[in-house]
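Each structure below is given as structure tokens.
What follows is calculated from the coordinates using simple rules that are stated; it is not laboratory data. These numbers were taken from a predicted model, which means no experiment stands behind them. Cβ atoms are built from the backbone, for glycine too; each structure is taken alone.
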Structure 1
């Protein structure tokens, strides 16, 4: 006999497990189905372990440059096996934490592969494949194979790396980010195909650890979703650190050789170039996990590999919802979590306002870091706004100079007529932490006057946010 729930969530990534917790808080009988590891890609093979790797590379880089701080560090080296072990240990710790949160909130965990039988019933079978890497043991209290019913079903199955025909990853010479996260040895040379967040973060990590890295990007700028000025600033800093970057270029094909690969790169000027390397990382985006869920038979509308939803995450079939990466861009963990909360609150009958996608921050954790929210300069102009733009460089900030981090830029964009903050864009040290100040400001519909009258602590990097606002209105103090 099927067990009945108010909400069943398929997938336990940042969208799924947060939605489950919120559903439980609202008194809904909730279950979550997972086939591989609690926490999904983000905690196990994405956001968290990559930040652990990048932290190791950051410290290694600083140790190599200790003399700049009046320090001595001789014989600086690393053991890649230990670097990877630390990253995996961080993931396992958080993976176990999700299990604790499910138990604490009385959310049933169902272990297995889910398939929708109808809008209100899910069958669960044994997982089709073993996890790429076993995490914590499957908790004893989880449920297993069988049929489960729910008034509402939320699809939160995430996404996986996209593969280009003819350049399919093999785990040896052509890597996905899964492979790049657990190298057995450090490659001496590397080609990274794609300069989005995933590609540029791995390029930054391997470059800092001593690998000769070439980045190939199809668009005219790296991190193409970012403001052009910020992108160019980041590129200048990355190239200064040793990265070789080719924009407006395409990897046409990849030959595998005895020693590695040869990437045939079609340059923007019509010329071609062969780049030999030990490995190639394919970072050309991700696609939603919509297969084998029974969506087609049920009539759930999909488009370009994602479930089509409305502003409250409802699919084309009543009672079936989708959140996170499987529901489309932006494919960000914090977007998935917020979407999950709104979705569940709508199910519970609360008065919910749709998510404003223009207020979702984006962060890239390369060195230098890049962060943004809202419209970039071109998008603001294309939207018809008369704008005021403020800028403030890191080299004008005392804290940045004291940290030895004087390369970077804070940029703010305002509606000249109303003073509305339309967008904020940053490149430099710790900007992924600073961006939230502007996210809050946009959420509160703060104007330039509010920001100019705000007192920022000294000495902090955040003072540059204030100065950038002042600059937009001809009042900058320290430049």
Structure 2
């Protein structure tokens, strides 16, 4: 007898019921407009896992209505498309009004977890906030955002999601003519730190309060009962941002453009332009070729996260009511960041307890990694293979180091530390493999997939996506995707046009 339930088919995209909570705000918060049609669109890739978040069946991916809707060529039922206004600090300098220059929010739909997710088309044409731009996204940057959004989610890092990339042979001029695309992004909200800065610096306290009340009611309802809900909002966003920075550091992720207009009020990784995952370890590494001063270098990210929270605090000051209360909400950032990073690093090393000299062990490890330019991801993954009573198990890990004797000395300290807590090789490896990914989105892997896609071969994008959806699994059939980058990859650069 068959006891399995017959689940109803998930709806196609055109049957999703859209609303638009953001459109309920006053008209000054956005401009209503429809996307600019994308000529002859075609599907590049779509994420089954992202689709599941909104109850969308993968069968919809092959539907022309799906492609036309996510290209911006036909309206989704009940959607109220709009582009939002915001401002922000860019590379530490006040930039004034910005806004959705190439992104159009379709609205929000019911999510499988009982919440709601907004669907936004990035690359859907010019808006009043395009600042003389064409409003388009190129295939290259769209694939990078699509792959990294889903890769970060699989790593367990808070992020916006990417439902699909729709391509076109239409050209846009960047450093050279490139084909265009639209990536569909999903998040509970795309409100940014800069959304609050916009109203503060335009001296519109009522609009500032309206936005804060909207965010608290929609995403932090538990804060409504706080003695000072706006102070509580800043404290919670500060906590989430501190934890996000620690999570970035722990996987070697670099954002590249940590401007306040790219900082999510929900603590999500948002707006994937130039980004990278650390390869040869260098704490001063700058992943964005445009960032000549290194403001957003890897080792600067934690303090920039703190700086951005202060910028948000400045914007919320009129609502919070006093400098002292605002500073109190910000005061725990460093402790929160430090505690979270410590937790993550202990997990990466397979340590289940904390000892007085752990900081020395960690500092020595990073010093060695820097001196030998050790591959960040490979080091931590291979560290899980180390066995307490078998130095031969170190071979592939040891081979990453130029100074093998220095590594041997550190490995001896590490073994001694593990023995203090009676660590067991098998259990420790399982735990470490669950904390240290084998696969990350290396720049050369994205570059190769993009080159194929520019020749209308999307198989490598889709294959890479599938690998990155399971970053902690061994996947022996894909082992080459976890190897050291080839020599030619050292010449790859990404910039704000990426």
Value -12000, calculated as helix-only ellipticity at 222 nm (-39500 (n - 2.57) for each DSSP H run of 4 or more, over all residues; to 500), assigned to which of 1, 2 | 2
Can you spot which of 1, 2 the value 25, 25, 12 was calculated from, given it is Cα extents along the principal axes in Å, for residues 40-79 alone?
-> 2
Matching 177 (volume of the Cα convex hull per residue in Å³, computed) against labels 1, 2 points to structure 2
When FRET efficiency 1/(1 + (r/R0)^6) of positions 24 and 248 (r between Cβ atoms, R0 = 41 Å, to 0.05) is calculated for structures 1, 2, the one with the largest value is 2
Determine which structure produced the value 214 for volume of the Cα convex hull per residue in Å³, for residues 128-399 alone, calculated from the coordinates; the candidates are 1, 2.
-> 1
FRET efficiency 1/(1 + (r/R0)^6) of positions 432 and 456 (r between Cβ atoms, R0 = 41 Å, to 0.05) gets 0.50 when computed on, of labels 1, 2, structure 2
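Quick check: 4.6 is what I get for distance in nm of label points 7 Å out along Cα→Cβ at positions 344 and 416, calculated from one of 1, 2. Which structure matches?
1
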